[in-house]
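Please treat every number below as a calculation from the coordinates, not as lab data. Small disclaimer: the values here were computed from a predicted structure and weren't measured. Cβ atoms are built from the backbone, for glycine too; each structure is taken alone.
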Structure I
Amino acid sequence: MTGATVLYVTRHGQTDANLQQRVQGQGDTPLNAQGLAQAEALADYFSERPEDLPVDRIVSSDLPRARRTAEVLAARLKVEATFHPELRARRMGDFEGRTHAELMAADPVAFAALKHDPAFVPPGGGESVNDLRARLVPFVARLVADNPGRHVVLVSHHKVCQLVLGELVEGGRMTRIPNARPAVVVHEDGRYRLEDVQDIHMEDPKEMNHGR
């Protein structure tokens with residue numbers, strides 16, 4: 001695979017908001033105990049497979065739940081982690097901190113638009129999926145161009161990982177992105193392909209939601 005760049009596209013570890021189906025957006029949500037254990041398990045997984053899953057660099061969202069996941073990896077693997085606002089979760093405005101049930105009860109039309117309309121902007125300074133795509137895709141392109149032949153862990157959030165896989169990788173669309181379970185994406189000859197989704201640990205289906 002000489003010359004190919006490998007991205008391990010990874011959602012942060014679990015938070016209480018994930019379990020509560022509470023919209024996090026760009027809030028300062030920490031990992032819970034299970035999320036920290038997931039980050040440790042992920043670090044173990046990489047460290048035990050240096051030939052199959054080498055890691056040269058870690059890039060991460062700078063939001064606390066992603067940052068902490070990346071820091072655990074960096075400490076175990078002895079690899080530098082850098083933190084980037086371009087990898088932040090979608091900004092959710094007035095919807096941040098509210099549960100899906102609360103949003104659905106308050107305004108089912110807006111909640112449907114939030115989930116299905118890429119141009120919908122949450123009130124109170126939110127960000128559309130189109131806006132998120134506009135900051136994310138160029139960042140990933142630069143990341144790949146700057147790291148030829150390297151293996152890079154990318155730690156981010158549900159919708160970010162979903163967009164990376166769905167927008168860039170042929171056949172890579174995933175409706176659910178589990179916490180702390182990397183998708184292996186290879187960029188070679190100008191194209192992306194999904195190699196694998198690493199099966200690290202079993203998870204409660206409740207955490208595989210869109211709390212980001």
Structure II
Amino acid sequence: MNIYVPRAKSGAPSSSEARTPNDEWRSGLPPLAAEHVTLRELRPADASMLYASISTPEMKRYMWAPPPNVVALERFIEWTHAERAAGKYICYGIVPEGKDEAHGIFELRSLQPGFVRGELGFVLAQEFWGSGIFLEAAQMMLDFSFDVTNIHRIEARVAVDNERSNAALAKLGAFKEGQLKDAFWRDDHFVDQYLWAILDSDWRTSRA
């Protein structure tokens with residue numbers, strides 16, 4: 001499988017180049033490599049470590065209920081491959097330097113036909129919080145999303161009290177567009193979420 005090489009920062013592509021999708025990713029996601037982290041498609045062997053990483057009380061506080069066990073997570077991994085082949089979903093495992101298994105994920109779900117608009121989700125094992133690999137990985141994920149798919153707008157929804165994730169999105173250059181009332185169910189009550197967005201033109205300008 002070919003390794004995706006991010007666009008050089010020598011200027012933004014023309015509008016016609018920026019809006020021309022490359023559907024090769026539907027046959028299999030190319031690995032994305034940076035200095036301290038690699039993004040690659042999830043494998044069944046990732047299930048045990050990934051389940052342990054996302055099933056802690058602190059992780060569950062800010063995410064939708066994860067698969068209830070390792071077997072269910074293996075089925076989720078199979079589902080991600082099927083949805084990717086259908087052109088509806090991209091899911092990358094986050095593999096820190098020196099590790100073999102994924103310790104988190106980035107996902108991008110299509111919200112409109114042709115992947116014109118999508119929703120970004122992410123989770124990273126708590127032991128890697130503050131390590132710097134999230135920003136490295138997120139930049140690769142966004143470069144790939146805007147350069148390779150047809151996406152124009154990426155959205156993200158984050159609980160208002162999730163200070164770490166909200167700060168990370170701001171650092172990436174996302175714009176906080178508003179607050180969604182009672183948008184996320186946690187334990188026995190609803191909590192508000194912030195709606196973040198970043199456009200392809202804004203991302204390319206920031207990376208030029």
Which of I, II leads on mean count of other Cβ atoms within 10 Å over residues 47-54, largest value: II
Structure from which 0.75 was derived, FRET efficiency 1/(1 + (r/R0)^6) of positions 143 and 167 (r between Cβ atoms, R0 = 25 Å, to 0.05), options I, II: II
Structure with the greatest value (metric relative contact order in percent (Cα under 8 Å, 6 or more apart), set I, II): I
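Given structures I, II, which gives the highest value for volume of the Cα convex hull per residue in Å³?
Going through I, II one by one, volume of the Cα convex hull per residue in Å³ is largest in II.
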